[in-house]
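Where a number appears in this text, it was derived from the coordinates with a stated rule and is not lab data. Quick caveat, the model's predicted, so the values are computed rather than measured. Cβ atoms are built from the backbone, for glycine too; each structure is taken alone.
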Structure P
Amino acid sequence: MIRVVIAEDHTLIREALTRMLVASHRIEVVGEASTGTEAIGLVERTRPDVLLMDVTMPEKDGLAALADLAALDTATRTIILTMHEDEAHGVRAVRAGAAGYVKKSANMDELIAAIERVHAGERVIPDDVEVALTRKRSDHPAQVLSSREFQVLEHLAAGKTNREIAEMLSISVKTVDTHRGHVLKKLRLRNNSDITRFAIQHGLMPV
């Protein structure tokens, strides 16, 4: 069977995923994590075949965790599970090292098939993300941002304060303000309201 670790901060979703995957009799869930930090530790300890990880989690989100996972000497392949429908998150996930990118609108058969394909060495990503990967980074405005700037953009767009973002990302308030300044400059925006409008217009957050 394929050994899987599930990283998802919503307990009900995580437990439901575990039950349904185990019920398939094709997958063994060897660990569960509720934060990106826990996910990295579990992968290091259990060495699963596949890590199924939500893109949005406390402490360290899925995209940030991918960078740390790349440094581990493990053959674990990661599938990012996300509610985001925009291509920008998918492009960033694949460029950060994800072997799969599955939207939460998928059904369980599609998810299991993705796990099996990724375990077999394939890359599983939506067609729109595949197309976007062939474009220049500048074709989507958000692609000019660094990973940390992109994170700050998302949190600011969701109405988080600099202090709240600093606590969530384990960085200083001053650093958050610096990243905010870079976001405004690179995207030619003026304030947080502009950031929220930008995120909605480009599909970076649910309306």
Structure Q
Amino acid sequence: MDPVNSCFVSYRHTGDPQADKFVQVFVAQLQKQVALCMPGVPVFFDKEGLKVGDRYNEELAYELCRSACMVLVFSPLYFDVHHPYCALEYRAMVELEQKRLCQAVDLSKKGLILPVVFRGLDDLPGEIKNHRNYENFDHIATESQFLLRDCQRRLKLLAEEIWKCYRGLNNARVFVQDDCQQFRFPDKAQVLPWLKGVASIRVNMPGH
């Protein structure tokens, strides 16, 4: 059996080196905190993004299914009708969460989606903002600030929440029971009506 990921980091690949570097520094610091709680347990982070010919639905769906929780790195265009991949990851995790929280008694009052807001708190959909605890990193302006004491404290708390998800699901033998090789993301057509309701920009942009 393949190792279970501590978490699956979901974020919008922008193709902008500066924006991507910002996220990469965050993930690197989170990995250090996770390693202190559970040494050797991987954080899944698709650093390079999709390539032409990638079997997106199979490879990433498998990694998501093999993850104890999702760290949702939110920015205003995370939910985008023209780039729905993040929405597919989110909706797939909602599906897994509903199933798994019924199996893991220790997690009955918790969630398996841990939002981290980088920018755009006002654009965070109500179903997340009003019903889930989230971490707000909107005040972080440079990569070096992830090393500051307050930020490290927040990352430590986030890693501890990831550990609780990991411990609870493993104790409930969730990953032994699930066949993640067969897990798939929902169809784009199925998600699109919902996505149009939560996306920050809901009209066609030039070039689309």
Value 54, calculated as percent of Cα pairs over 12 Å apart, for residues 76-115 alone, assigned to which of P, Q: P
Structures P, Q, by distance in nm of label points 7 Å out along Cα→Cβ at positions 108 and 180: label with the highest value: P
Source structure (of P, Q) for Rg/Rh (Cα atoms, Kirkwood Rh), computed value 0.94: Q
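As an exercise: distance in nm of label points 7 Å out along Cα→Cβ at positions 44 and 132, calculated from one structure in P, Q, equals 3.1. Which structure is it? It would help to have the intermediate numbers written out before the result.
Numbers: P: 3.1; Q: 1.6.
The read-out was computed on structure P.
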Identity of the structure behind 0.75 (criterion: FRET efficiency 1/(1 + (r/R0)^6) of positions 28 and 60 (r between Cβ atoms, R0 = 25 Å, to 0.05), calculated), options P, Q: Q
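Given a value of 16 for relative contact order in percent (Cα under 8 Å, 6 or more apart), point me to the structure among P, Q it was derived from.
This value belongs to structure P.
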